[in-house]
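Engineer: I've put the structures underneath this note.
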Structure I
Amino acid sequence: MTSNTTSNFTRRQIVKGGTALGASLGMGLPLSAADEASLVALAKSEGTGMLYSVIEPTILQALAKAFGDKYGVKLDFERLGTGPLSQRYAAEAEAGKVTADIVMLGDKAFLESAREKGWLGQPQLIPANLPNGVQDGTLATVALNPESLAWNTSLVTERPKSWEILIDPKYAKRVSVFDPRNSILGVKWYSLIRKAYGDEFLRKLAVQATFAPSVVPAIQQVAAGAMAMYAPSIHVAVDALKQKGAPIDEAFFAPASTGAIIAGLSKKAPHPAIASLLMNFVLTAEGQAILNKDNFSPLPNVPGARTDSPAMTEVSDAAAKAELPQILQLLNLA
C-alpha cells in the first residue's frame, strides 16, 4: 500500500487500517505506542525508503542501521555534495519522478524554493517540545556544523587562538581557504569574517592564501602536510582523519555560521509512511545522537553531542549573495 501524497496516506491507509492514528498525527503530537506500531506496520508494507543527504556516509550508515533495528524498516541513502544533490533532486521533482522520501541539505534557500514549488510537504508527526526554530511545519534543522580551523600539527606547533592566524605572514602560501565562487555556504563565512575583522583582512588573505574548490580534499591536503591550515573546515571530515592518526587538529572560533543541515519530506514521497517515521526519528534524542555524534545538535541534552560550539550567527542566503561581489573583489577573485 503506497500513496503519492502524505495526506492520502493519512486518510486512506491509516483509516482503512481501522485505527485512530490519523487523529493523533497533528504537528507536535507524540505517538503513543499503539500509534507508532500502526505507522511502523504501514512503513514495513512500503518496502525500502530512500534518503538523499550531504551528511557523511558512515553517519548515514549508522542511521540506517539504527532505523532498521528499531522499526524493521530498510533505509537506503544517496550521499552527494549540496550542489549535485540539489540538482538531482530538482531534476527528478521537475520530471515527476521523485526518488527521495526525505532530503537533507545545507542549502536552505534551495529547500525553501522546493517548498514553494510544491515539492516538499508537511511531515505527519513531529516530536513534541522541540526548541523554537528547529521545525517550521515543513523544514527541520537536523544538524549544526559551525566552521572550524583545521591545521597540521607538525607544521603549526602552537595552538591557534583565532581566525587571525590565517593572515600570519609566517604561513604565507601555506594557508588554504575555500573558494567562495563554489558555494553560497562558504560566502557566509567570509561575510562574518569581513564584519569581524574588516576589508583589510580579506585583502591580506588574498595575498596569503590559495583557494580550494572543495572542502574535503583541502582538509586531506592539510593532513598530508601539503598545506599548514585550512578554513572554513568541517568537524566530521577533520575528525575522520584524526581518528586514523593523521597529524591534524581543529578549533572553533567566533564568528561562525550555524552551518545548518535541514531536512524536508517529499510531498510525493514514494514511501510516505517511511518518510514520516524517519523524519520523526531524526528529531528524537535517539536519532540526534546518531546524526550528531561528537558534533553539534539543534536539540539540547543529546547524548554524545558536543557542547563547545562557538557563538553562531545566521547569515541569510540573500544577504550572502548580495555581498558576494564585494567579497570576490576584496579577494581578487572578481
Structure II
Amino acid sequence: MIKLDFEHRQSGHCESGVTSNLLHYHGIKISEPLAFGIGAGLFFSYLPFMKMQDAPTFAFRVWPGQVFKRTTHELGIKSRFQNFRDEKKSMDVLKSALDQGFPVGITVGIYNLPYYPPEYRTHFNGHNMVIYGYDNDKFYVSDTVMEEKKEISYEDLVRIRFAKGAMAPKGRLYYPYYFPKEIDLRSGVLSGIKKTAKNMVGVPFPLVGVKGIRILSKSLRKWEKKLGQDKASYYLGQMLRMEEEFGTAGAGYRYLYGAFLNEAADVANKPVLKEIAAEMGETANKWREYSYYGSRNCKRRAKPEESYDMLADLLLGIADREEKIFRKLLKI
C-alpha cells in the first residue's frame, strides 16, 4: 500500500489545478492562475471541418498536457511524460512512480468516470487528475473539480485512461521529478504572457485566436438559414457545452487569466498588467453574456432581437476587445 501525503485543493480548471497541486507537493507554492498563465493555457480555435459529436470543434484552451509541460519547462523543472499501448504496462509504470514517492498526473476520459454525476458525463477525453496512492486494486484520486478526494478501482482506472474516441488519452501520465535550486518566476510569467498573446493575435492560420472568433461570428450568422433551426441550435449548443462545461472554458478561462495577470503584475513588477487584468474581466463578462443569450436561443426562449445575428455581433465585440488586450500584452 502507498498513500502519499498529498494536499487536495479544488480549482477552476483541471490541468492548471493539477499542475499547481503537483508543484505544491514538492514545495513550490504556485497558484492555479500562475500555472495557467505561465503554461499559456488560454486559447481559441474554431475547426468546422473537425467534427465532435456531429458538430464543429471549438477549443478554448490549449491541447491537454500543454499547460503542465510549458509551466514546468519555463521554470526549469524536469518532468516525465509517457503514453502507452499496453494497459498493464501503463498501470505498472503508474505504481512504480507512486512507489518512488511521486504523485502522478493522468489524462482521462470522463464518460466512464464512476464518481461523476451522470449529467456531467460526456465523451471528453481531456480531463486531468492526480493519482497519489494505491492499495491492491484500489487507487486514491485527487480530482480538482471534486470537493473531496476519491477512490477508484483498477478496472475503472484502466477504462478511463484508455477511453476511445477523439483525443484518446492512451494511458497518458506525467509528473515532475527534478527541481532547480532557484525558480525564476518572473521569466516564466513574461514568457507565458508572450506565448499566449502570440497564440491569440500572431498565428497566421485564420481559424485560431482572434481571427477564429471573427470567422465563427461570420459562420454563426449563416447557421440558421443554411442548416435549419434544429441543426443550428445543436451546433450552438455544442459550442456552449465546450464553452461552459468542459473545464472553465470561455468566460471562466478569461477570469482565470485575469487573476494571473493580477499576480503577474507583482511578480514581474509591471503595474500595467493590473489594468489589463481588469479589461480581461470585462471581456469575460461579455463571454458570459454570450452564453446567456445563446442558451436562451437553444431553449427556444429567445426574444426576437436575441437572434443569431445578435450573437454574432457579441462575438465580434469580444474579438475586438481581445485583440486590443493581447496586442498590449505583446508589448510588455
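Engineer: Tell me which of I, II gives -11500 when you compute helix-only ellipticity at 222 nm (-39500 (n - 2.57) for each DSSP H run of 4 or more, over all residues; to 500).
Structural biologist: Comparing all candidates, it corresponds to I.
Engineer: Ranked by distance in nm of label points 7 Å out along Cα→Cβ at positions 177 and 209, which of I, II sits at the highest value?
Structural biologist: II
Engineer: Match the computed value 27 of relative contact order in percent (Cα under 8 Å, 6 or more apart) to one of the structures I, II, and report its label. Don't skip to the answer; put the middle values down first.
Structural biologist: Working: I: 27; II: 21.
Corresponding structure: I.
Engineer: Thinking of I, II, which structure, once Cα Rg over 2.2 N^0.38 Å is computed, gives back 1.07?
Structural biologist: Matching structure: I.
Engineer: Could I ask something else about it? Compare distance in nm of label points 7 Å out along Cα→Cβ at positions 241 and 321 across structures I, II and report the one with the greatest value.
Structural biologist: With respect to distance in nm of label points 7 Å out along Cα→Cβ at positions 241 and 321, the highest-scoring structure among I, II is I.
Engineer: While we're on this one: Work out which structure the value 19.8 belongs to, where mean count of other Cβ atoms within 10 Å over residues 185-192 was derived from one of I, II.
Structural biologist: Here the read-out was taken from II.
Engineer: I, II: which one has Rg and Dmax of the Cα atoms in Å, for residues 97-232 alone, as calculated, at 20.4, 61? Could you put the intermediate results ahead of the total?
Structural biologist: On the way: I: 18.9, 56; II: 20.4, 61.
Label of the source structure: II.
Each value in this text was obtained by applying a stated rule to the coordinates, not by laboratory testing. Here the structure is a predicted model, which is why all the values come from computation and not from measurement. Cβ atoms are built from the backbone, for glycine too; each structure is taken alone.
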